[in-house]
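K.L.:
The data blocks that follow each hold one structure.
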Structure I
Amino acid sequence: MVGMPDEVVLMTLVGGVGTVLGPIAGAVIIVVLQNELADKVGSWVTVIMGAIFVVSVLAFRRGVIGEIAARFGGR
């Protein structure tokens, strides 16, 4: 399932669009979450990933890496 176009967009937005490390970090976060949640919640993984997408777009407009960089004086 990894590598589907919607998952690639999710990975990029979670990590951060304007950074080099953002999409890499987003990919790691999403793949780890999918692997961990698949055993615990089964088919609800898609719903949870959708909720993560909404929260990341609303709360972290620059992505996780972008927010960390902005908070600690990065660009």
Structure II
Amino acid sequence: MKIDWVKKLTSRKFWLSIASFVSMMIVACGGSESEATQIAALIMAGATVIGYAIGEGLVDSKYKEDNSNEESN
């Protein structure tokens, strides 16, 4: 089975599960809840940037594809 990485990297559920897992690991390893919260916030901020960049890339490629089809007609 092939993994659709674009879909995974733009999934809010995926990033929330990653942030939750990392936060719980920090607390389990002796870190404070404050540190865990800050790191989870950084993960979600990074996820927002990644999702936006991938989304814009998909939109741009679709726009370019549509324009090349119009020019060939």
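Any read-out appearing in this document is the output of simple, stated calculations on the displayed coordinates, not a laboratory observation. Here the structure is a predicted model, which means the values were calculated and not measured. Cβ atoms are built from the backbone, for glycine too; each structure is taken alone.
K.L.:
Output the label of whichever structure in I, II has the greatest value of distance in nm of label points 7 Å out along Cα→Cβ at positions 13 and 45.
P.N.:
Checked I, II; max of distance in nm of label points 7 Å out along Cα→Cβ at positions 13 and 45 sits with II.
K.L.:
To test your reading of the models, identify which of I, II gives 36 for relative contact order in percent (Cα under 8 Å, 6 or more apart) when calculated.
P.N.:
I
K.L.:
So mean projected area of the Cα convex hull in nm², computed for just one structure, reads 4.8; which one of I, II is that?
P.N.:
I
K.L.:
One of I, II was used to calculate distance in nm of label points 7 Å out along Cα→Cβ at positions 5 and 37, giving 2.2; which?
P.N.:
Only structure I yields this read-out.
K.L.:
To which of I, II does the computed value -23500 (helix-only ellipticity at 222 nm (-39500 (n - 2.57) for each DSSP H run of 4 or more, over all residues; to 500)) belong?
P.N.:
The read-out comes from structure I.
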